[in-house]
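Trainee: Structures are listed in the sections that come next.
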Structure 1
């Protein structure tokens, strides 16, 4: 699809985005700017949030991709999302970050930590499996097979008209 006329704004948009993401886990946005400066370490692929006090636990996140097949197309729709991991799994993933063969690692359990509430019922804390990919490729995020609409779309795919609907919802939030 080369472009579309948006049902929300009525304008023609060149191209149809097939990928969206969040620059940080939702938890980071719940912190004040000062807390973010003092407690958050954030890269394009990993995030650590120190507890409020010395003895509080840290929170660990990595970014990965939820792939959704587009029906009658070779294209894939992608959500780049943050997932929280246990300290042990985060440390293991970090240790293997640049190691060839890391994709042989069993999946890590995690909690979805990106809110996609402009498009779906709340997605925070959906159960996931994080599948490590070869070096240079972000992990594949597999949602627990529930009746949540995002999980259903990951299993069954979506149409191009749904991709357009997602674009309208993301680009023109209410």
Structure 2
């Protein structure tokens, strides 16, 4: 890891899809091991995850940005219009934001959030939301420090492999 505390962020390229998929799987395992203690953590097969990110990068749905430490991808964010039914076209969404656990609390997430915020504003979005597992205190704290507020009435249960995870939507204005 470099000694700097700033990380460059750039749009992902098709060549990044495999690294993004590997980072996604590794980070999901780390982030969810505290949430799912008695069941194996479900991980999407690498080739399927890579195909998803390759298609996302190719079609910009969602837009994908990567954070770099020198030339190494250490995090990524996917963002676009909100996928929730009934939301206005000015509502954006962070579809995914993941950082290599070795880089947690070092500014990578903030650099990715800044890039997503700018990208959503360029798309005409005035607000943004993100879905976070209720038990993922690290992710909730990160988003709350970035100005997101919990929308308590939005809590829902989503299947994750053999387990069900409670998620909540957080929102904030982009201005």
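Each reported figure results from applying straightforward, stated rules to the coordinates on display, with no laboratory input. Remember, predicted model here, so these are calculated numbers, not experimental data. Cβ atoms are built from the backbone, for glycine too; each structure is taken alone.
Trainee: With mean count of other Cβ atoms within 10 Å over residues 74-81 coming out at 24.2, pick the structure among 1, 2 it was computed from.
Mentor: Derived from 2, not from the others.
Trainee: Taking semi-axes √(5λ) of the Cα gyration tensor in Å from the coordinates of each of 1, 2, which one would give 30, 20, 14?
Mentor: That value comes from structure 1.
Trainee: A follow-up question, please. If helix-only ellipticity at 222 nm (-39500 (n - 2.57) for each DSSP H run of 4 or more, over all residues; to 500) is computed to be -6000, which of 1, 2 is the source?
Mentor: Checking each candidate, the match is 1.
Trainee: With distance in nm of label points 7 Å out along Cα→Cβ at positions 26 and 106 coming out at 2.8, pick the structure among 1, 2 it was computed from.
Mentor: Here the read-out was taken from 1.
Trainee: Given a value of 0.5 for distance in nm of label points 7 Å out along Cα→Cβ at positions 114 and 138, calculated from one of 1, 2, which structure does it belong to?
Mentor: 1
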